[in-house]
Structure I
Amino acid sequence: MGILVVKDIRAYYNVMRIANDIKSRDYLKTLMQKYSPPKIVVAKEDAPIVVTKGDSKRKAYYKFILAFMDKTRFDRVRVGVDPGKNIGVAVIADGHLIDLDLLHRIDDLINLVKDLMDIAEKVVVKIGNGGNSQHIISELKMAFNRNESNRYLGSLNIICVNEYDASSVPYYWLRFRRRYEDMVSALQIALKYVPEEGL
């Protein structure tokens, strides 16, 4: 069981919302069966995993998952991105699917990657080659300009992936296809192996 320290009451309520919300995410069931929920402690001192009021909800969620897995950092994170009007995103951290989402702005994707970069050793962002993929890739590269910031040097890899068959889903997904299609495609993109990913 991991320990998650919260430094103020606002962060505590965010973490408690996450603890309740996590039960409704079906894709986290295997993670919940394997690990015990973290112990949540309100304290002023530093600890390996600390949630503060300055953390975004998504970053607090990722820190909660880290504490759930009794880790201080993720070793390997794969982010699958299905480009288009709505940006489907799937996050696989250390072999576990931890997030599926639909984003509406590229800035939201940049913030998601920044949140992961702060708590992961290596992040690979795989972007499908359809839609506005080139625009997303250029925006990500500008946001993480390696010449300006050595902070992300060597720990972030952005790759364009062939999207062929990424939108094909098994029969039982057909009734959910319209609602979840972009997220399912992002998951399939995240799972595609490409030699450039270096993992």
Structure II
Amino acid sequence: MMESTVLPPKSAIAFLKELGADTIAHRANRNLLEHLIAIYELLARWHHEQPVAVAGLMHSVYGTSAFETACLAPSERQRVRAIVGEQAERLAYLFSAMERDQFLDSLGSNRIVSRFGDGAIAVSDADTRILCEILFANELDLAIAKKGADRPDKIEKKLGPVFKKTADYLSTAAKNAYCDAIGQNPRDGTKPVTTSELKAHNIKHLRQ
């Protein structure tokens, strides 16, 4: 498949506007659509294929466990599939359905517990990695929007616990974005920052 472009599909944006995403207040003085576009752009810049980036764009169309305001009910999934395709919609649905904390605490179990009453849903290793990537993009965007890109210490305090749990499932691009955000850019030194080093750094930080 082709990598996604940095600009999200016009049809998906038009659909989200039709659903009122641009009128729903979100965090950090933005509307929901602005946040959704930011997630799409992060995933696109991390070189994900189009369905993954579009899943990021639609990740809270049914609401999430952390942001329960929904643009559509899960019973209307077919409307989303018709706009973005089956793969992107499925990933967006899984993200919306999962209980965030339960998902993070049971990584590797290959299942999520649906908050929509579906019971346990089986997911593949690839699904888990993609869900971690979308979750981390979401948390990174929120941390920067709330704390400010010029406050790496505050970003690290907010984002560090999520990184610690998801690091083994994240792409190199996502890890590099984390390094950038907390002021530890592995591209500007002679030795890259490894996942183990970042984990150790966060454990030390969290104990301070």
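Read-outs throughout are calculated quantities, based only on the coordinates presented, and are distinct from any laboratory measurement. No experiment lies behind these values; they were computed from the predicted model shown. Cβ atoms are built from the backbone, for glycine too; each structure is taken alone.
Numbers at a glance
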read-out: Which entry (I, II) yields the derived value 0.5 for distance in nm of label points 7 Å out along Cα→Cβ at positions 74 and 114; value: II
read-out: Parent structure of the calculated result -10500, given that helix-only ellipticity at 222 nm (-39500 (n - 2.57) for each DSSP H run of 4 or more, over all residues; to 500) is the read-out and I, II the choices; value: I
read-out: When relative contact order in percent (Cα under 8 Å, 6 or more apart) is computed for each of I, II, the largest belongs to; value: I
read-out: FRET efficiency 1/(1 + (r/R0)^6) of positions 10 and 90 (r between Cβ atoms, R0 = 30 Å, to 0.05) from the coordinates reads 0.55; which among I, II; value: I
read-out: semi-axes √(5λ) of the Cα gyration tensor in Å, for residues 34-97 alone derived as 26, 15, 9 - corresponding label from I, II; value: I
